[in-house]
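Structures for review follow.
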Structure 1
Amino acid sequence: MKKFVSSSCLLLAALSSTASQTTADPIDVDQVLAQTIELIQNNENRAALDNLNWLTRHGVSYNPSFHDTLVTTVQALWLSFARNYAPAWKSYISVYNNAHKALLSAPQNCAAFDVALSYSQHTPNATTHMSFLENTEQSFPTTWQRCWSLSSSFTAIEFISEPLITQYVGDLSDHFKLHIVDTLNATYRDCDSLPSENLTLECKDKHKQKLIDASVMYQDAAMAIHDDISEAGSIGAHTIILFLEWQTYDNQN
């Protein structure tokens, strides 16, 4: 079994130097993340959790661009890890609770907004957090405007949040066309550049499944919020048109 001496030393060095946030030998947070993945794979659970906690508390201070990784890659890794290691679940919940408290005291804290939204993706905090966002928006309109993002819009659509969709998303058919159809269509043909036919087919199947899943999600929201067959029908039409376009392309290649 591998010995993770370098990881432990790196973590200890980070913790000892956090107060000043400066070191003679700067810490590579991406390397810490890579080592954390190795630790999880080798069932070094306690050390992996220590690394995750450190990344959450200090990763952005060492590398400001790490914020996006924290709310995507680290969140997904941590949630998966927590399903098999109970102490990780408790710490994961703490990340959400701390971000939520920070957001309560400072609604314009976009870092807290992003972390709370990302780490609320579990029951019951998912619905609780969405209700908090909705209630705040209804009491104080445009509260979340400064921090709103495409990821926020997708979450609002997934949870069919009428006040948030109305304020920040707008027409669901237009949003679907711009952020789902156009985005997937821009990368579908890149699948042909993969080194094997199996990888190409797998890539294209993933695109198709993402399109189907998103189409259903958007249509459900359109019908629930607006009871609008025309809006839902427009989303369905965008979906069919793109499928036919892909089919034509594949038949010609």
Structure 2
Amino acid sequence: LEHQGIKIEFIGQIELYYDRGNHHEFISLVKELARPGVLTQSTSFDFEFINVEKPYESYTGANVKLRYFLRVTIVRRLTDVTKEMDIVVHTLSTYPEVNNSLKMEVGIEDCLHIEFEYNKQKYHLKDVIVGKIYFLLVRIKIKHMELAIIKRETTGTGPNIYNENETVAKYEIMDGAPVRGESIPIRLFLAGYDLTPTMRDINKKFSVRYYLNLVLVDEEERRYFKQQEIVLWRKADRVRTGG
């Protein structure tokens, strides 16, 4: 196989599905593996990309994909021969111990007053959302209540912003009417759901945010809801060292 050189690239890129064919590269490194010549047998080449900063988490969403990959190119006169291999990158975070609880109120004047409290605002991906809902005033007939986690993927800028909302988790809190003074505990285990860390303004191309959505439905099928953003992060697995 005669060739004009062999190279390997390490690429990090963002692909917006509505902007097909236009890939935004935020990392592009090239190493030459072989000078022009002839390949006559199976040959292996050593290479390394040392201490490459990979600032973002790999992500595949509804309208956007962020990927890292290696691409080998055998340069030929007519058509190059290329092969790609994807690499998954996880960004690990550590959050300070200060992680304030989250308090919210839902009220409809003279009809309904609910207070709910979650144990914190920032959760790692295997965490448990623990909370409590207090019914301070109930004058409408509530028949159903649920807690949902909404994932909102935002792509584009300015007038060309696309929002994609997806309900990734649903948790039925109550079926039936609550009474005044009642409190209902919440425990929602995140490990069972397909979640990513919160991603804010990644390379000025997209964001992924998560919201807790409390929904109440009354007997006339009217829906009342309150939404609150939470921050999700990926926790490093603890490496045990023998001592």
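Here helix-only ellipticity at 222 nm (-39500 (n - 2.57) for each DSSP H run of 4 or more, over all residues; to 500) has been calculated and equals 0, so which of 1, 2 was it run on?
2
If relative contact order in percent (Cα under 8 Å, 6 or more apart) comes out at 17 when worked out from the coordinates, which of 1, 2 was used?
2
If you work out mean count of other Cβ atoms within 10 Å over residues 41-48 for 1, 2, which one comes out largest?
Max of mean count of other Cβ atoms within 10 Å over residues 41-48: 1.
Can you spot which of 1, 2 the value 0.35 was calculated from, given it is FRET efficiency 1/(1 + (r/R0)^6) of positions 57 and 225 (r between Cβ atoms, R0 = 35 Å, to 0.05)?
Answer by label: 1.
With FRET efficiency 1/(1 + (r/R0)^6) of positions 81 and 177 (r between Cβ atoms, R0 = 41 Å, to 0.05) as the yardstick, tell me which of 1, 2 scores highest.
That would be structure 1.
Mean count of other Cβ atoms within 10 Å over residues 113-120 was computed and gave 18.5; which structure, 1, 2, did it come from?
That value comes from structure 2.
Bear in mind that the values in this text are calculations on the coordinates, not laboratory data. Keep in mind that what you see is a predicted model, and the values were worked out from it rather than measured. Cβ atoms are built from the backbone, for glycine too; each structure is taken alone.
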